[in-house]
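Chemist: Next up, some structures in structure tokens.
Bear in mind that the values in this text are calculations on the coordinates, not laboratory data. Since the model is a prediction, treat every value here as computed from it, not as a measurement. Cβ atoms are built from the backbone, for glycine too; each structure is taken alone.
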Structure P
Amino acid sequence: INRDQIPKNLLWTGFVGIPIAIAFLQSLFTDSFKRWFPRNLLYCITLIVGIVVNAVISSTRGALENNMLPFVPLLIYLSVELFHLSKSPKLGGFRGHDPPQTKQEFSKILTPISLSAAIAFTLSLCLAVYSTEVKFIDRMITAPGHRAIADLDQFMAANPNRTIGMGYGAVSYQLSTYRTQLVFRSNPYLLDSASLMEMQASGLNNTPESTLNALRTCQTEIWLIPKGKLPFQVYSYYPPLQKLFSDQFRKTFADHYEKQSSTEFYDAWVCKTIRN
């Protein structure tokens with residue numbers, strides 16, 4: 001368990017739950033809330049316990065706040081319920097009597113505060129989404145797509161009797177994501193970045209001796225590396241953002257492979273024991 005991740009999970013869930021807090025304060029003094037709360041107390045307790053337990057078990061090495069996403073629909077349901085209660089026209093007093101003056105004044109003060117909090121939450125959410133989605137959309141627009149696939153098809157056609165694998169360069173994983181084009185032509189699939197990241201984040205050796213032996217024996221005769229990039233210099237997405245491949249892996253690769261040619265998008269690193 002990564003103890004530092006537990007408060008991050010709870011903080012993320014708390015941020016998503018801000019609308020619930022706003023709706024709760026808005027509906028707190030209504031008659032509807034007083035009838036609703038006893039009937040839904042078990043639901044609220046179960047939800048809170050579930051969030052806390054999941055925040056703990058979702059704090060293993062490599063895990064992030066996205067493991068709290070299953071609770072979002074439940075939180076949305078609760079906020080909708082409470083906002084519906086806040087529409088009650090009458091504030092609750094004691095045994096049907098008018099509510100104390102302090103409650104009425106509190107309600108008048110709370111309304112603009114709640115509105116401001118709702119606006120701030122919405123703007124924060126939009127900014128957070130914008131900062132990530134703009135990058136995603138830009139990658140989708142600028143991705144070479146069919147050109148990269150055609151480049152791979154052309155290279156495979158020129159090397160029909162060779163085993164070809166997709167490697168990784170530096171900084172970006174974009175060109176390496178087209179590896180399925182090679183795999184669907186019965187080429188080996190030795191390295192998967194997502195699996196390697198998970199193994200590394202879990203404290204496991206993501207390049208075991210069997211992987212190094214596969215390089216030494218040239219089970220993959222040709223590795224395609226994004227053009228102009230040093231081989232296997234990418235970083236993991238998981239903290240502490242270290243290099244995904246070990247120095248030993250890169251040294252083994254350099255000892256047994258050399259760059260021989262290039263295509264439009266890739267450099268071909270060929271096993272040194274192969275002679276054309």
Structure Q
Amino acid sequence: MIPSPSYFWIVLPTSPDASEADQYRLMELGASGSLEEEGQPLKVRGFFEDHALWVSAREALNGISGLEWGENPWEDWDRSWRERQVPVEVTPLLAVCPPWVAAPQNIRHVIRLEAKMAFGTGSHESTRIAALLLEKLDLRDKTLLDVGTGTGILSLYPALLGTKLAVGFDIDPVTGPCLKENLELNPVPNGSKAIFYVGTLDAMKPRTCFDVIVCNMIRTEAWPYLDAFLAYLKPGGQLILSGQRVEDQPHWQEWFKKKDVQPSQEVTLDEWWGFVVKTQPGTSQA
């Protein structure tokens with residue numbers, strides 16, 4: 001009898017702050033999928049189809065305390081992967097669900113996507129903060145730019161909340177096929193439009209301006225682009241910045257003072273913080 005093909009897995013301990021980054025690391029090492037496993041400690045599991053990539057990944061992760069790995073019959077792959085997928089309740093109004101999983105009851109909005117290499121299924125506090133801040137704004141008939149869109153959640157959700165146009169972009173080329181699939185899984189309502197592209201902010205047409213810009217990046221990544229964000233906002237436009245550590249608030253207070261702005265909305269979850277600032281009507285603050 002010919003032996004059944006196998007798939008391979010690696011499990012490493014993580015933390016709530018590092019979970020998505022560790023899943024992304026596994027995907028970069030060649031995993032075909034990854035997921036978070038609850039418990040003490042919290043763990044992430046990567047699934048590998050290619051034996052050579054699995055061996056290479058084990059070597060790259062060698063030395064991490066608590067690292068586990070193994071092999072299972074291929075026939076268990078799809079069942080194991082699908083059984084471990086659960087809805088993520090991003091906010092009381094929004095859930096992110098795999099296509100084959102029933103959405104939680106009493107949830108108004110649902111986005112369907114699978115966890116893939118362009119990590120980001122809404123479980124991280126920074127994504128939840130950004131979604132909560134979006135809910136606080138009146139997005140009806142507004143235009144929105146999502147910087148570093150990843151899987152597209154923060155572009156697709158505004159479309160459900162009423163934007164007439166949401167544009168999301170990411171510099172990582174692996175996001176392209178994922179974004180195409182997620183847009184097909186989540187047709188936007190009539191009267192709204194969602195567009196994704198792989199590239200940089202510079203690819204935008206000159207003088208293109210938006211009512212809202214949302215950016216879910218840590219301070220050191222977002223900081224160099226702040227003036228550009230303000231330049232792409234319409235007068236009176238609103239900038240949402242999530243992914244900030246609470247400990248970085250003094251840096252932001254200095255920036256608020258320099259730009260003569262103050263947050264109109266703020267959300268804090270655990271050690272993460274996000275805010276909304278509004279530009280003055282009829283003025284440029286870049």
Structure R
Amino acid sequence: MVLIEYAHLEILITQIREASGFDFSGYARPSLLRQANRYLTKCKLTFEELLSQLQPDSAIVFDLIEEMTVNYSEMFRDPEFFIRIQGEVFTYLESYPAPRFWVAGCASGEEAFSLAILLKESGYLDRSLIYATDLNNKVLTAARDGVFTLGSVRTFSENYLLANGKNSLSDYYHVSYNKAVISPDVRKNIVFSLHDLSGDGVFNEFQFISCRNVMIYFTLELRQRVFRLLYESLSMLGFLCLGKRETLRYSGIEQNFRVVDSVLNIYQKIK
């Protein structure tokens with residue numbers, strides 16, 4: 001199998017846009033190249049064969065988009081982040097009768113479920129609403145099901161304890177057909193829906209937005225557009241959380257935030 005190079009990738013981006021309307025032009029090229037080559041290898045296609053099949057609204061074009069937008073995660077990823085928000089964020093949100101949370105780029109729901117569990121343990125879940133969005137419909141379907149392998153759950157459980165979880169993670173799922181299924185009382189206040197950060201707009205106002213490890217795949221220009229969207233979606237004194245490799249520097253909005261934690265990249269909107 002001959003792997004494609006950057007020149008081929010630009011052709012592929014154009015073909016996908018013409019066939020589906022989805023625009024990858026704002027995505028970082030190295031990660032796109034890896035994902036495209038992985039798809040070609042998996043499907044045993046040459047670049048020319050793939051292009052010939054990328055017709056408007058064809059099944060393969062949406063299959064390729066889903067492959068190229070998968071964002072892998074795990075529950076309670078970066079446990080120290082969850083420790084920090086339980087103190088800094090949850091204490092602040094005590095004054096809100098119905099706080100709204102947005103997990104942008106939620107993948108299979110791992111971070112949304114983590115947040116829901118900690119809100120439940122703190123007594124806030126029943127009056128909170130978590131919006132978990134992604135542009136990949138396949139991972140959203142998996143998120144709504146809330147089903148994980150037992151091997152994954154072992155890792156999740158270790159993270160949960162490191163995040164100062166108050167119980168056992170097994171209190172929040174049951175085992176069915178050798179899979180772990182997240183309990184309904186954890187899922188009940190989570191809304192999973194499609195949203196494309198690169199093209200869609202503001203859809204609500206939130207007191208807390210987590211967009212962690214998503215924008216590392218974006219170009220600087222697209223990051224700046226997404227930062228503006230997140231800023232406009234955040235209420236005054238609301239919290240914005242980014243991944244460890246992400247920052248508000250060069251975002252164009254950094255002057256509107258105070259730094260809560262410069263290592264974990266937690267910020268609070270002040271103007």
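Chemist: Quick check on the output: 2.5 is distance in nm of label points 7 Å out along Cα→Cβ at positions 24 and 184, derived from one of P, Q, R. Which one produced it?
Modeler: Q
Chemist: One of P, Q, R was used to calculate semi-axes √(5λ) of the Cα gyration tensor in Å, giving 58, 20, 14; which?
Modeler: P
Chemist: Using the calculated result -13000 for helix-only ellipticity at 222 nm (-39500 (n - 2.57) for each DSSP H run of 4 or more, over all residues; to 500), pick out the matching structure from P, Q, R.
Modeler: Answer for the origin of the read-out: R.
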